[in-house]
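The next part holds the structures, each set out as structure tokens.
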Structure I
Amino acid sequence: MCKKHNNQENCFTHVDSGLESVMLNCIVNGEKVCAYIDPTMTLLNFLRKELKLFGTKEGCGEGECGACTIIMNGKAVNSCIILALEAEDANILTVEGLNKNGKISILQQEFIKHDALQCGFCTPGMLMSARALLDRNSDPTEKEIKEAIAGNFCRCTGYVPIIAAIKQAAKQERGEMKNE
């Protein structure tokens, strides 16, 4: 609750602007999405409110903490500072889209094995930043991993297990690539 709204509303809840709804077309986790939305709605609110994809978290609401990180057109972005309309014709991947055929991804498995998800609040954003890195660089250095997750804040792990999990996931994925 927030004092700004007399403790009746959450500051992060989207309040409809009253403007005429507009059509948004995009692909989310491999599925085509067409929806009429408020033109002032953020991409984060669209994902959470309209698509019920609650894995993407809202932390700061200002693009500073990384909890809302998703992959849009191959790049890690903070969905809390992007208008949903900016995702027109975009290809979006959220943490829910990381699993394949009902199984969690190698990256998710390594986060679990390395205890890189303690409270779990930052985990979806960390996973998405790591996924974007591994999609463009299958063998990142520790420095490159640190740079890739620099916009994601974690108050529990100290980052060491997160970096180890990403390193191991990269190694595992490279091994899988060789077997294909």
Structure II
Amino acid sequence: MLYSPLTMATLKIIHLGHPALRTKSKPVSKRELATKSFQKFLDDLAKTCVKNNGAGIAAPQVGKNKRVIVVHVDPKNPRYPKKKPFPLTIVINPKITKYSKEKKEDWEGDLSVGLRALVPRSLSCTVAGLNRKGESVKFELDYDFHARVFQHEIDHLNGMFFVDRVKRKETFTEYKEWKKYWKNKKIS
């Protein structure tokens, strides 16, 4: 259960160059997961994702190298209009168990850097992990944007950044310029 918004805090997002973004995260034990302080951290991480209009966030992005991601695709989010919704979901110790061989290049950005670029990702994937109660969960992600978000956030847990996966370096663009020149342009 989420804490009251009155007790939830927004965490400070760290930026590219901070060592925590390049450090492999440690698994969360069921004992740690059950603590009140860790449950509050999960709420704060979720609030940070929503408040910053993210489609997702990983614990390393707030300087905590634990294997936790939040995914939330809200069609009302101005950064991701027309995307199919994905409910606010917290996954502990997520692991991709299956990838599609077929890949697609699409735009990605990150709350930890004001850049966008075209990144190739598998069109679908399966992710297993735990929910906040420590119960096993599994996601069959057939919608490419949802699969992309999960792959992107899990990369953070392994010390990887989307910039590491960019093949066409000429597609790097600052967010403001992306909105102006590339947002509505067909990818070729």
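Tell me which structure, out of I, II, gives -5500 once helix-only ellipticity at 222 nm (-39500 (n - 2.57) for each DSSP H run of 4 or more, over all residues; to 500) is calculated.
So the calculation was done on II.
Assuming 2.6 is distance in nm of label points 7 Å out along Cα→Cβ at positions 112 and 168 as calculated from a single structure, say which of I, II it is.
Attributed to the structure labelled II.
When you work out Cα Rg over 2.2 N^0.38 Å for each of the structures I, II, which one comes out largest?
Comparing I, II by Cα Rg over 2.2 N^0.38 Å, the maximum is at I.
For which of the structures I, II does the calculation of mean count of other Cβ atoms within 10 Å over residues 40-47 return 19.4?
Considering all the candidates, the number was obtained from II.
Of structures I, II, which gives 6, 26, 29, 18, 12, 8, 1 when P(r) over Cα pairs in 5 Å bins from 0, in percent, for residues 48-87 alone is computed from the coordinates?
Answer by label: II.
Can you tell which of I, II yields 17, 41, 42, 1 when P(r) over Cα pairs in 10 Å bins from 0, in percent, for residues 64-127 alone is derived from it?
It was calculated from structure II.
From I, II, which structure was distance in nm of label points 7 Å out along Cα→Cβ at positions 24 and 72 = 0.9 calculated on?
I
Quick note: the coordinates plus some simple rules give every number you see, no bench work behind them. Predicted model, so just to flag it, every value in this text is computed and none were measured. Cβ atoms are built from the backbone, for glycine too; each structure is taken alone.
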